[in-house]
Structure P
Amino acid sequence: MLIRPIEEAEQLTAIDLIWGTFLEFEAPDYTEEGVQEFKKFIDDEYLFERLEFFGAFEDDVLKGVIAARNGVEHIALFFVPAQFQRQGIGRAMWQHMLAKSTFDAITVNSSPFAVPIYKRLGFVEIAPQQETNGIIFTLMQYVK
């Protein structure tokens, strides 16, 4: 498996992967407002300029996407489709970002579905669950 930056020609594939995985695992916990807010976020034409996107590729197949902002101080997107979960893809992408980060701590606004996943990666909850514009999240932090 190769973890590398998402190229411009791969951006739509990455967004499709994110959206499909979101609908399956996260949207059921959100209100319609939250689903539309997330869709608006990933449809932003400047998304790939504001975030660092990396993909997990195997035989030229995109199997996961992770994106961070502020030089990997905050994980903004982290998605692995159902058929590729439990294969170490998420952990490999996380380790890639962790090695890339120059910060002592990395944060994420975790969806309810992903809280246990982030805990397995070493994150801890630092604030109670919140909701903003229909997006439900728990602020979590990883300290190196």
Structure Q
Amino acid sequence: MATNFNMLPWAPAWEIGVSEIDDDHRRLIDQCNALFKALAEARPKAEIMTIIRRMESESWEHFRREETILREVQYEEVDEHAAEHRRIERELEKAIGAIETAEASVAEWQTFALSFQSTLVNHLLLYDLKYKSHLLWKRGR
């Protein structure tokens, strides 16, 4: 499965300013990069699925941690934010199910990797940065 993906470097502009959230985001970007690397090296399906399952698990954990923090600081849009997390979870479950149950083509693996990366970055830019100032204000920073 040769690919020509570029690794996605962490961008300081994506930082929220809260270590628990920023650390999660960095780990998720690292997981995307690990998936791209595994695809580029044509690693076995089992190894790729392990990375994907780790991405899924870490995403779920992050979403719950982030929602807890947003509720603690009384972020007004926490329910909408959580609903977006549920949408991403459903989308990811569907995509993983499709890849896991079939012999995915190189194009399907690449599409999955790009989709996850795009979803992650878009969520970070469109949803997470939206609560940054509220969160920092409530935490006294």
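Coordinate-derived values only; no laboratory data. The shown structure was predicted, so the numbers you read here are calculated from the model rather than taken from an experiment. Cβ atoms are built from the backbone, for glycine too; each structure is taken alone.
For structures P, Q, which has the highest computed value of distance in nm of label points 7 Å out along Cα→Cβ at positions 26 and 42?
Sorting by distance in nm of label points 7 Å out along Cα→Cβ at positions 26 and 42 in descending order puts Q first.
Taking FRET efficiency 1/(1 + (r/R0)^6) of positions 18 and 50 (r between Cβ atoms, R0 = 30 Å, to 0.05) as the criterion, which structure among P, Q has the greatest value?
P
Suppose you compute Rg and Dmax of the Cα atoms in Å for every structure in P, Q: which one lands on 14.2, 40?
P
One of P, Q was used to calculate helix-only ellipticity at 222 nm (-39500 (n - 2.57) for each DSSP H run of 4 or more, over all residues; to 500), giving -9500; which?
So the calculation was done on P.
For which of P, Q does mean count of other Cβ atoms within 10 Å over residues 74-81, calculated from the coordinates, equal 14.1?
Answer for the origin of the read-out: Q.
Which of P, Q yields 24 for relative contact order in percent (Cα under 8 Å, 6 or more apart), as computed?
The read-out comes from structure P.
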